[in-house]
Structure I
Amino acid sequence: MDGQKLDAFLNKVVSDLGAAFSIAPVRIGGALGIYGAMAELGTTNSAQLAAATGLAERYLREWLLQQAASGYVEYEANTGRFTLPPEHAFLLANPQSPAYVMPGFTAAVALSDNMPAVMQAFRTGKGVAWGEQSGCIACAIAEFFRPGYRANLVDSWLPVLDGVVDKLKAGALVADVGCGHGHTTRLMAQAFPRSRFIGMDIHAPSIDAARLHAAVHGRIPNLEFEVASAQDFGGEGFDLVTSFDCLHDMGDPVAAAKRIRKALSPDGTWLIVEPFAHDEVERNFTPIGRMSYAASTMTCVPGALAQKGGLALGAQAGERRLREVIVDRGGFARLRRAAETPLNLVLEARP
């Protein structure tokens, strides 16, 4: 046995355990507004933070030390004071930030809650349907992706599609297939009031959540939601169909591609946003790839295997496999990578 290799791996595992143990304290910092208070206070100590938040000083003292040991806050040894740097606050303290990461910690807990059902699926090879997964998984995933959609969808992704924004400004018919909680559908409907948007998802509780969200935040007259499958949803002549981070979750993405092609107008566009992945799996052995493969193991693959078809692309399918589904088997004539981010592949398909 190589002692140095053993020590290096032990250090890695201890670091991973430290990160896992930190999920609850980080979530407490977000849920109780501690990060936000620190962002406003600047350099502070536990007593001042307790006065600002109304929380117990002794708990805050221990929490601050844990956060300093994690590198989430900075500690001044000579004064015993703590600081949340503005760069850290950008990720932790502002829910409107395009880089807000707090929902990721909620998603991590939801994935862990899926463990009993997924363990059984490992034994049987069967799937775990969305309705059989952790009760908060759909909510957690919707919130995890929401900051990226808010930052990129209207301002960056739609404008790189050929002629789409002009159609949306003039008045287009749009289907958001696999809309989940409808955050993407609502963003587009608000931005383009002359167009009509229909959010569709096979998971009825997600559509209920989308409708509730729409009711709470103000009804938009050009927006509606319906329970429908990607393989047999109704309607024809759509100018734009969108699918955000959901094609790989479908049991039969080929049938979905065929249905979407048929539903599009002759000069229509299908916007597909998928988790970023290289075609060569070893190139995905990165921190982001690690998260994606974990999510794929615990929710994406089980969900797809529970559906008719059961292709189970996985969350790191890559552009080559997506092209096989969309063009080679789905019948689309053209597919191009229109944009990308560290988290997203943005593809444009044309009939």
Structure II
Amino acid sequence: MSNRKGLDLLLTTRALGDGGAERVWVTIARRFAERGDRVTLAVDIAEPAYGLDRSTNPRLLDLGRNHALSTLRLATALRRQAPDVALAAVSGSCTKLMMASTLACTRTPLVLSYHGFDEWKTGRLAAAAYYGMPIANRAASRIVAVSDGLRERLVENWGASPEKTLRIYNPVSLDLEAAAASAGDLAARPPTILSVGRLSPEKGTIDLVEAFAAVTTPQARLVLAGDGPERRRLEERVAALGLGERVTFLGHVDPTPWYRQARVVVVPSHTEAFGLVLVEALAHGLPIVATACHGPIEVLAGGRFGDLVPVGDVATMASAIDRALGEIGDPAARIARAELFSLEVGFEKWAATVDELAAEHRRRRGA
């Protein structure tokens, strides 16, 4: 029997399921709870709650959507709970955690997790996490980037401390039992093209719609899983192109059943620091077409495990989709690649980081 003493941890982010980063944060919180830690998951938007509430572990703390009030509530939680380590995911939440820590006058070690190259463009709080990097270097015990490319950008362009900044790939919960067993299994599926992600400009979904209009594979169908501010524009463009009967908007859904039906996954992002969807698609053995931005280049090993196309190049994307629908390739190699980004591998690094900081913090407190 283990004599390990469980930690008190506080994890915060904007929402529970609004995007890949948030989904990963919930997964990490649950994993810490499973190993015996007492976890508080503090979020601005607590709906849907995915089975979490104040009585569960992780304990769900609804901070509310007002940034000022939610920061004050986060400060109160830090002061009352006095966690061994506090962690934030996504830049706006990183800024709020630093502010809350100052208000609470706490010495709790902070871990700030950055998930995108262009998050600084999405709002004042997000921008503050990048432009305020000198403050982050002092406030944070560790700064985490989700890819080597993002770590390099944070250090070289934004001035993140090289000593404090480390790369931890997003831990992905892989459903390897549901992976395609052979190329024949995939080839037998209808020619369904799947895209999973928030419908926002940086995700490039409008490029995918334009490319789909030029796809020549008979009976090809496009399924878009996700929601966001671009949805109305996308729906209007789909209608204008006469694609209404061949394009399905699913909204917010668990994409797992759709990975089991799709023949190809497309990631058309204009910018992507990692690419959770890429790993999930690899784990299902699926052929992938992705834009050649940092995350896909890194995850797909420069094109060894998927077809990379120039960002915004609609014609090349359409040709690559047709090719992927017809040339399935080797699912086994893709599945093996996905295992490098598994929950077990990624969480081990998160756990080691948190345990090191917690041990240092407890020594300082004399606990």
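Taking percent of Cα pairs over 36 Å apart as the quantity of interest, name the structure among I, II where it is greatest. Show your work: numbers first, answer last.
On the way: I: 28; II: 23.
Going through I, II one by one, percent of Cα pairs over 36 Å apart is largest in I.
Can you say which of I, II returns 3.0 when distance in nm of label points 7 Å out along Cα→Cβ at positions 201 and 289 is computed? Present the calculation step by step, with values, prior to reporting the outcome.
Working: I: 3.0; II: 2.5.
This figure was derived from I.
One of I, II was used to compute distance in nm of label points 7 Å out along Cα→Cβ at positions 105 and 185, and the result was 6.0. Which label is that? Walk me through the numbers before you get to the answer.
On the way: I: 3.1; II: 6.0.
The read-out comes from structure II.
Of the structures I, II, report the one carrying the highest value of distance in nm of label points 7 Å out along Cα→Cβ at positions 193 and 265.
Working: I: 2.2; II: 1.7.
Of structures I, II, the maximum of distance in nm of label points 7 Å out along Cα→Cβ at positions 193 and 265 occurs in I.
I have 1.00 for Rg/Rh (Cα atoms, Kirkwood Rh), for residues 73-120 alone, calculated from one of the structures I, II. Which structure is it? Show your work: numbers first, answer last.
Working: I: 1.25; II: 1.00.
Source structure for this number: II.
Any idea which of I, II comes out highest on FRET efficiency 1/(1 + (r/R0)^6) of positions 169 and 313 (r between Cβ atoms, R0 = 35 Å, to 0.05)? Could you put the intermediate results ahead of the total?
On the way: I: 0.55; II: 0.85.
By FRET efficiency 1/(1 + (r/R0)^6) of positions 169 and 313 (r between Cβ atoms, R0 = 35 Å, to 0.05), the leading structure of I, II is II.
Upon calculation of distance in nm of label points 7 Å out along Cα→Cβ at positions 81 and 241 from the atomic coordinates, which of the structures I, II produces 5.9?
Answer by label: I.
No value in this document is a laboratory result; all are computed from the given coordinates. All values derive from a computational prediction rather than experimental measurement. Cβ atoms are built from the backbone, for glycine too; each structure is taken alone.
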